[in-house]
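Here, each number is a calculation from the coordinates, and none is a lab measurement. Not measured: the values here are computed from a predicted model. Cβ atoms are built from the backbone, for glycine too; each structure is taken alone.
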Structure 1
Amino acid sequence: MEFKTLLTSVAIVAFSAGVVSAQEDATLAIEGETILTSAAAPAFADNLDTVYSGWLFRKLETRALQMDDFDNPAFVFVDQGIDLFEKVDGSEGKACASCHEDVEDFAGLRPSMPRVEDGTLVTMENLVNDCRTERMGAEPWKYTGGKMTAVTALIGLQSRGMTVDVAVDGNAAPFFERGKELYYQRVGQLDMSCSNCHEDNYGTMIRADHLSQGQINGFPTYRLKNAKLNSAHARFKGCMKNIRATPFKVGGDEFKALELYLKLRISSSNIKTKSATK
């Protein structure tokens, strides 16, 4: 079964009671394309039989926003990404569009990220900042900043509906194993791991938050709580702070490994890329 999702920055996360359960039958369709919202879980997802899209854990009104690109507030930031993509910056007098004339040429990139290059695990944010510093002569953007999330949302959107396809074997294997270790590692004053919420207790309420399985194929994603795009690493950091743990560095080796592991939980079930509004 293929689990299609939207890709980056079209998802919405709402924090309110009354959301429908993940098991309820529902159809997610965007721009005329039906996107499946569940699939058999990969073997290494120890406590799951089925993986569910975060879209199923949202209120009906939030789901409707996500299915309409015009109403979806995430697209305000995608539009900002278009302006940044075309803006000349740096000592070389170039914009992203100077080399990449058509942003649609990035179709297929987001589903393959993160990936290993020269023995290093590389994320979309790394690629963007490498281009800025090495080709444009510009300052790097903040890893989880507004400019970065706007441009990565724009780039990721070009792959909406494509199957996640990250590598787990070969030189990616150690990063995958490290990410899995971190996912199940208890940390912080509350002595909790990622799996305690997103495997053991998904579908339940924690205060006003309806816990999903924590899929990340829709990131960066728009959160109604703070009315902006949030990157996966910013969400990792927020979760660690919530359990009173010292967060790892955004863009650091730990969060990049965790990102790879979470993408593989999706790709092993042929789940497709998504854009989300939280």
Structure 2
Amino acid sequence: MKVVVTGAHGKVGRATVQALLEAGHDVLETDLTRPGFERKEPGAADYRMADLTDAGEAYAVIRGADAVVHVAAIPEPTGNPPHVVFKTNLMATFNVLEAAVRFGVKRFVNISSETVPGFFFPERPFLPDYAPVDELHSVHPQDPYALSKTFGEQLMTAAVERSDIRVISIRPSWVQNEGNYEQNLGPQIRDASVLSPNLWSYIDAYDLADAIVLATESDLPGHEVFYIASPDNVGGHDFAEILHTYYGDKIELRELDRPDASGISSAKAQRMLGWTPKRSWRDYLDADGRALAR
């Protein structure tokens, strides 16, 4: 298939482009990075610079695509003014999806967020109702990022109701690669009391890319939402024990599929997409959260 990947030069986008190329797809990358004009490396994807908040530019890059993987977004709400986060994320998503619908694109993969339930950046803090968190958990977003991702998922549902497009929204956990595992996860591995709203969950960028390829190739009808998180938690702790230690009875503990389970369940993705994660923080860090020698 000809697959357009937006946000192709970010952490998730780069891994996704490589995985799609390895799967044999023809990839067009788009991002805000200025293009180069030298000879491409053999097998490299084509690239086109585009500001997707502009409808015309979105239409220009989506035209001719068989599938779209929409990664592009400001990735969290704290580094930009709230209106910039909301406007950028929502209008880019609307424009790319609208172009895909009008051009008859068959498959759209929307990269949403684990923050959709709302307990990651709230102004009035609250906790998950239960853990591991799954796709049935209620959503109460407060911040501009989680709101933009929630509304983005609603756009996806509307698209399948008004067209023949098939959509999968993926909610990745905190994405890690070889460049940031130690910085991001090392403190939690050494000390489980270093808390995070995702309850010690994470996802390897390359496992996420594998899930995105499966979603791109999937024939699932309608609009399905999937969490993508590593099955183990940061540090390999006994999840029931640390949940009770640090949250008491404030979060209901539900059935676990392993003692060191993640705080986010990817059971639906494993069941419906056939996704099998292959990597763990243990492939990058030692038991003290320090990078392994390579």
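Details
- Cα Rg over 2.2 N^0.38 Å, for residues 32-111 alone from the coordinates reads 1.20; which among 1, 2: 2
- Distance in nm of label points 7 Å out along Cα→Cβ at positions 64 and 136 derived as 4.6 - corresponding label from 1, 2: 2
- Once distance in nm of label points 7 Å out along Cα→Cβ at positions 248 and 264 is evaluated on every structure in 1, 2, the highest one turns out to be 2.
- A value of 43, 33, 17 for Cα extents along the principal axes in Å, for residues 176-255 alone, calculated from one of 1, 2, originates in structure 2.
- Source structure (of 1, 2) for relative contact order in percent (Cα under 8 Å, 6 or more apart), computed value 34: 1
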